[in-house]
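Novice: Read through the structures below before going on.
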Structure I
């Protein structure tokens, strides 16, 4: 049976932890100069309907480092962007490659693609979730501090796709997630109902950050929401992660951000460029954890 990685909880704790552990090993091996060509002659198709920096570079570089190759396919390049049914595209593309990675606005389109794909499908970002990013975040925390079980993560900002995937991760990895959003910007009710066991909702970010081990945020206005920018900046007043907010967390707390970041908006320069920030390791780890994920899915 083909394994996919569309929702973070598609895989068990054991499987996810194994991917993270292997990613840490792959990172060490890569930095030592060890060659790993386990995916020699394998091809990854990458389908995008959104612009991308970290996702594209990490998956392309990852396949190259593992001896394979990747195909970048924007919706302008393929018939899917001109109305070809997802069913047809999934059947044809998956018959020619070894895995398919999709970064699409519609989560439902990724799910539908997977139903007709004969090869593993990876959700590299949808409006609902961003599972590859959370894998990288968990890897980063494990490298920096050890096990995340029982720790407290404070999410500050919009209840967006990254926030919702943190909710899934909290349930699987058994950590406490405090989510601070302005009124009206909470995560989806469906996520709140399903993953409420490890989640507490706040409208005051200082309260959410109290004694946190990790403080994490994202942009206030995501791609596709540009028309709401001014409205969102007003609504999110007081939600910038600055040093005062970090001081409410534990002394050894770390700061994370999936990037791109806008200094002086959702985070101050003092925090993102400061000693508590692990955002650069977090970004680099997208490469290594996705290599591990690819090996897990393609070698299965």
Structure II
């Protein structure tokens, strides 16, 4: 029985994609080995003490574009798009839980390196990057199933960021960039952004998960979540980019939830609020009031 539990304990099912088309004259095997090594590190490791069944594992993708590879230094300079999905109850639909670009996904890796990691001693940039996104994704997933359910994991993610300050790579420092790794986890844990954490539960668990049973009630819960949680988070910390990042990857889903449904008054309120939060996605918001 213990062996079975061990098999089912991992939380993540991550697919790593590496685009190295910009790199000429390098044996592709180094990139293939990197991909396999990253997937093994993320998927075969147990990140929490929680038990996840095979079908409960969090589906995620990390799509890496290698912009520069300095072979003599084993240095990779990359950008990465990190996306995690969450299944919606009683449906075949997967909703995006997180989607954000990391412009400084830079690290050192030599072919056939073994990735070792301890949270207390963060001494390798690649393992720090992967552990950061593993904990962030797991924390957000747990938040979507119970209010503030991911707090412990997100706090561990913040400790990791603090321990990664001396790695000598961009993305870990406060005030360096308002959407870097530090800024994202710091905002998730900021007391002023507590309503944004609450949004994860109200939107997914009370809203989307309810829509298969009762679409009207599910949409009403989503409206409440947007007006009470998302709007409040933006008002309480206007400089945080989390509401903008969230609406960037939720734009199509939100448009579909309201398009042709609900009262015109409700749709106008949502449209006005989303335009105030993220006017750059006005094409999607205009679908809501059609």
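Taken together, the values in this text are just the output of simple stated rules run on the coordinates, not laboratory data. Being a predicted model, the structure only gives us computed values, none of them experimental. Cβ atoms are built from the backbone, for glycine too; each structure is taken alone.
Novice: Looking just at mean count of other Cβ atoms within 10 Å over residues 18-25, which of the labels I, II belongs to the structure with the highest value?
Specialist: With respect to mean count of other Cβ atoms within 10 Å over residues 18-25, the highest-scoring structure among I, II is I.
Novice: Here mean count of other Cβ atoms within 10 Å over residues 106-113 was calculated and came to 15.2; which of the structures I, II was it taken from? Show your work: numbers first, answer last.
Specialist: Working: I: 18.6; II: 15.2.
Checking each candidate, the match is II.
Novice: While we're on this one: Which structure, out of I, II, was Kirkwood radius over Cα pairs in Å, for residues 58-209 alone calculated from, if the result is 16.4? Each step should come with its number before you reach the end.
Specialist: Values: I: 17.3; II: 16.4.
Corresponding structure: II.
Novice: Ranked by mean count of other Cβ atoms within 10 Å over residues 66-73, which of I, II sits at the highest value?
Specialist: Values: I: 18.2; II: 12.8.
Max of mean count of other Cβ atoms within 10 Å over residues 66-73: I.
Novice: Compare relative contact order in percent (Cα under 8 Å, 6 or more apart) across structures I, II and report the one with the greatest value.
Specialist: Numbers: I: 20; II: 12.
Checked I, II; max of relative contact order in percent (Cα under 8 Å, 6 or more apart) sits with I.
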